[in-house]
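Each in structure tokens, the structures are laid out below.
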Structure 1
Amino acid sequence: MSEGLDSSVRPTDKVGRILYRITAALAIFGGFVVGAVALMTTISVTGRAALSMPVPGDVELIEIGTNTAVFAFLPFCQLMRGNVIVDFFLTWAPQTVKSACDVLGTLLYLLVGSILTWRLTHGAFEMYEFAETTGTLAIPRWYSFPYGVACMALLLIVTLYTLVNNISETRAASAHE
């Protein structure tokens, strides 16, 4: 993070390479979902304007697709150091300070991610229990939650991995200064 996105390279250790493959595949899947949502939106808007026939439930489908894509991108962004950037505010600081801020930012991200994962899990059970559905298509709302929880669990694993790397970088920076 303190080095910016230019130094974002594939991890070279075994765990990092495995996480890279998983998160990259998930991000590519998210990209296809964004493309599908864009295509469906175009068809719906064109159908509404030209034929007064939009795609039924288009807003619900956009909501589900956006949810799917965002959760797909988060782990890859974290692994590639694209989620928390503090360079702009710390250009004056020595590498030790930058690395320490990276550790702090990653810890905070881990805390927020843990809370979100916990609440998503709780929300999934509530949505299932109350059988809440979307308004037009009557899709059970809880259907998207297990996917979101799985992506958040992967994000937590990736964040722990990056935290360990950030701590190592901080130690190395303090040893060189």
Structure 2
Amino acid sequence: MKKTNPKKLEEFIRVDHAGERGAIKIYEGQLLALNTLVNDEDLKKTIKNMKEHEEEHCNFFEDEIKKRNIKPTKFLPLWDLLGLGLGFGSTILGKKAAMLCTASVEEVIDGHYKNQIDQIGPDEKNLKNNIIKFRNDEIHHKDIAYKEGATKEGFYVLIDKIIKTGSKLAIKISEKI
């Protein structure tokens, strides 16, 4: 039986915890904008629904961090602030930008989770099965975002590149620190 590399396993759990918490913060920022400056009840409902999935994912990784005695990334407070700002900022730019924010992040996470799934051995069946489920949820969120108006046309392509670059950078940092 192929054993999963323990160092990689620790990195996976640390970064996934940070990422799911970051997703919650992005949605909290979007909801803050929707509750104060932007009036779109349908979008608010969509975001609340996706946020519930992220909370389920985050709770799983929070339990894994505690159970396995893994230190969370030291950057959690910064990621919290950046996530809130990204969510709020994208939403005040309009529905297309808010949904692009979700689509861009989820496209990065899709590949990120796929990479992890390929590296996790049968010795970590529960972890692997949960990551598979979470990846499917994230793909579903991306699909919803495009259905709700996410676009990469015009200046939105720049927003997409900024969000994806930031997400990839946060992943690399959170794996190690």
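Quick note: the coordinates plus some simple rules give every number you see, no bench work behind them. Keep in mind that this is a model prediction, so the values were computed, not measured. Cβ atoms are built from the backbone, for glycine too; each structure is taken alone.
Given that distance in nm of label points 7 Å out along Cα→Cβ at positions 61 and 165, derived from a single structure, equals 3.7, which label among 1, 2 identifies that structure? List each step's numbers first, then the result.
Details: 1: 3.7; 2: 2.3.
Comparing all candidates, it corresponds to 1.
Assuming 33 is relative contact order in percent (Cα under 8 Å, 6 or more apart) as calculated from a single structure, say which of 1, 2 it is.
Only one of 1, 2 returns 33 for relative contact order in percent (Cα under 8 Å, 6 or more apart), namely 2.
A value of 3.0 was computed for distance in nm of label points 7 Å out along Cα→Cβ at positions 117 and 157; which of 1, 2 is the source structure?
2
Once Rg/Rh (Cα atoms, Kirkwood Rh) is calculated for all of 1, 2, which comes out largest?
1
If helix-only ellipticity at 222 nm (-39500 (n - 2.57) for each DSSP H run of 4 or more, over all residues; to 500) comes out at -26500 when worked out from the coordinates, which of 1, 2 was used?
Comparing all candidates, it corresponds to 1.
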